[in-house]
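Student: See the structures that follow.
All of the numbers you see were taken from the coordinates with simple rules; none came from a lab. Please read all numbers here as calculations on a predicted model, not as lab measurements. Cβ atoms are built from the backbone, for glycine too; each structure is taken alone.
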Structure I
Amino acid sequence: MVTDKIASAEGLWLLIRREANAVVAADPVLGRSLSLAILDRRGLGSAVAFQIGQRLGSDSPTRAQFTRVANEAFGASPDLVETASRDLQGIVLHDPASKRLLPPFLNFKGYVALQAWRVANWLWREGRSDLALLLQSACSEQLQVSIHPSASIGTSVFLDHATGIIVGSSVSIGDEVTIYQNVTIGRKEADPGRAPRIGRGVLLSSGATILGDLCIGDFAKIGAGSVVTHDVPAGCTAVGVPARLTNCPEARVPA
């Protein structure tokens, strides 16, 4: 398990391999699958690329294609591997159900979906929009997570349960954000203006809808099933349909 100190991608990879070897020693039945997923891989980037290919591809050719594209992205942009490391550590640090690195790496589809989006975003920025949109479509079909390649997402983000999540074009999401299932973030249909901006450390509870040209401030919380169409100040909680503010920090009064 990781500590509160964020490890490098290389350090994290050593921890994951150590966990995998321990699992194989305890249950040899898992040896073949863990060899393919972890022990035969040369590093974290290669292992994440393999997961993307396996989870998004519907047959052997598409699995190989998506793995190859992900490896290309990680090779050209090593910061994507470091971000993948921070995302995984963020899950273990913030999810009380996760005590080790290996289970979320292998089994949490939200982690794979987020890394697939990071590859799609890299493709989008490289001008390869058709391939980026193909990745988005495959992720939506196979993992039930649809994030437009033009969105912006920070690090240590956690897509918990990761079913029915939709993030529209040009949406901005900060670091350390947690998004539960069935959350929708996008523009209003009648207003093609700016997309929502989600600050650092925000919690978006299940079924929340955030629409329009608005800002959710740092460490705000959006309640389950809420519909947010106006700004939410930092530290506030928004609940209801339409959402109303509650539990806002008291304004500081000058001495």
Structure II
Amino acid sequence: MILVAARDKALLDAAQQAGRPVTVDIKGRYRHDVPGRNVIGRLSRSGGGRSIVVSTPVTSWFTSTCERAPGIAGFLAMARLANTRLADADLVFVATAGHEIGHGGMAHFIGSQAPPPAATLAWAHFGASLACHEWRRDGERWIAGNVVDTRQRVIARSQSMDDLIIRHFGGIVGTSLVGDKAAVGELRDVHAAGYPDFFGMAGLHGLFHTPADSAAGTGPDSLEPVARAFAGALGEVAASGR
């Protein structure tokens, strides 16, 4: 997607109608070793047992409200449940920075601060655009509808967690990705690092990665079923000790 100033619209329209090619010059810098911050919270209650990891990215392009807000809200909801539904489990919560530059925050966390795979019960990930409404064009405006956009939403999990996720996410509409195919978004890094038990959700929506992505595209009605599914799955993992 290329965003251009309104003053250039006529030029691009003319080029499109004439079938002429357009050259785009991008002047910028790719900076290395820039500062960033992950936010990490730990609850160690079993005296050295295996942990459940809950993660979500918090950085993105523009305001990215529907891209990021549902995941952050679900992440915080799981933290609030920690003392009730997940009372016997060790928990690690990580909100990662650097998502749009190669998942930099997640790579750093896995490399230096995450519990190793053998010490991890399961990894739950709240990815992009979990609970976004469909958008429609009304003249020059985009309006969010009342229907959740499920066309490009996925429910991803390792093969080991397939049955558990079917039980808890059965009412959530989305494409199922299991095993190696489930290594999408930052779950790609989790899978590559050898964590055997993981699950998460991610998706796209009509205004993804544009400045028009706003809070109008999501809300409690679309997020609540997803949060309940995550809570149920994590509760079963915590109770069973896998």
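Student: 1.5 is what came out when distance in nm of label points 7 Å out along Cα→Cβ at positions 106 and 162 was calculated for one structure; which of I, II is it?
Tutor: Structure I accounts for this read-out.
Student: If you don't mind, there's one more thing I want to ask. Can you rank I, II by distance in nm of label points 7 Å out along Cα→Cβ at positions 18 and 98 and just name the one with the largest value?
Tutor: II
Student: Of the structures labelled I, II, which one yields 1.00 when FRET efficiency 1/(1 + (r/R0)^6) of positions 170 and 186 (r between Cβ atoms, R0 = 30 Å, to 0.05) is computed from its coordinates? Don't jump to the answer; show the numbers that get you there.
Tutor: On the way: I: 1.00; II: 0.75.
Going label by label, the one that fits is I.
Student: When distance in nm of label points 7 Å out along Cα→Cβ at positions 10 and 90 is calculated for each of the structures I, II, which structure yields the highest value?
Tutor: Numbers: I: 2.4; II: 6.7.
The structure with the largest value is II.
Student: Out of I, II, which one gives 3.3 for distance in nm of label points 7 Å out along Cα→Cβ at positions 66 and 226 as computed from the coordinates?
Tutor: On the way: I: 3.3; II: 1.1.
The correct label is I.
Student: For which of I, II does helix-only ellipticity at 222 nm (-39500 (n - 2.57) for each DSSP H run of 4 or more, over all residues; to 500), calculated from the coordinates, equal -13000?
Tutor: The read-out was computed on structure I.
Student: Please compute relative contact order in percent (Cα under 8 Å, 6 or more apart) for structures I, II and give me the label with the greatest value.
Tutor: Going through I, II one by one, relative contact order in percent (Cα under 8 Å, 6 or more apart) is largest in II.
Student: Additional query: Of the structures labelled I, II, one was used to calculate semi-axes √(5λ) of the Cα gyration tensor in Å, for residues 42-113 alone, giving 25, 17, 5. Name it.
Tutor: This value belongs to structure II.
Student: Which structure, out of I, II, was semi-axes √(5λ) of the Cα gyration tensor in Å, for residues 154-193 alone calculated from, if the result is 18, 11, 7?
Tutor: Corresponding structure: II.
Student: Here FRET efficiency 1/(1 + (r/R0)^6) of positions 26 and 210 (r between Cβ atoms, R0 = 41 Å, to 0.05) was calculated and came to 0.40; which of the structures I, II was it taken from?
Tutor: Computed on structure I.
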